[in-house]
Structure P
Amino acid sequence: MATKLKKYKLKTHKASASRIHITGTGKMMKLHGSRSHLRRKKTSALKRGYDQKEAVAIGLVRRLRKLMPYA
């Protein structure tokens with residue numbers, strides 16, 4: 001009788017999961033930085049751009065995939 005190897009569940013890194021959104025095509029999106037502090041001196045166009053999500057840098061995607069294995 002062969003013994004079965006136990007498969008372990010991987011844990012999701014919750015801090016990363018709360019900050020990163022995965023699109024339907026698998027692209028990783030995040031919110032812009034510098035959103036909340038010292039906003040009075042920023043232009044209206046810049047502040048409107050903070051409402052949109054931006055793509056995560058390609059160099060970070062591989063690391064984030066390991067942190068969020070089921071995303």
Structure Q
Amino acid sequence: MTVGTQMQQALATVQNAAASMKTFSLETQDQQAKQTFEQLAQTFDDALQTLKSRQKYIEKQEPQYKQ
């Protein structure tokens with residue numbers, strides 16, 4: 001598995017986790033749980049942005065990884 005493929009997989013995984021937390025937040029009636037899920041979703045969104053930046057860096061440094 002190439003670095004580019006691994007990065008795509010990591011991005012998809014984090015994006016899926018963020019979506020799950022957002023869904024959980026919408027489905028719960030417990031305000032404390034809702035807040036926790038929203039915070040986790042934000043954390044995953046932040047991680048996603050960091051990974052996307054890293055992916056762009058990798059593509060600049062190693063063009064063969066660009067997909």
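Taken together, the values in this text are just the output of simple stated rules run on the coordinates, not laboratory data. If you're wondering where the values come from, they're calculated on a predicted model, not measured in any experiment. Cβ atoms are built from the backbone, for glycine too; each structure is taken alone.
If mean projected area of the Cα convex hull in nm² comes out at 4.5 when worked out from the coordinates, which of P, Q was used?
Structure of origin is Q.
So helix-only ellipticity at 222 nm (-39500 (n - 2.57) for each DSSP H run of 4 or more, over all residues; to 500), computed for just one structure, reads -30000; which one of P, Q is that?
The value was obtained from structure Q.
Which structure, out of P, Q, was distance in nm of label points 7 Å out along Cα→Cβ at positions 23 and 47 calculated from, if the result is 2.7?
P
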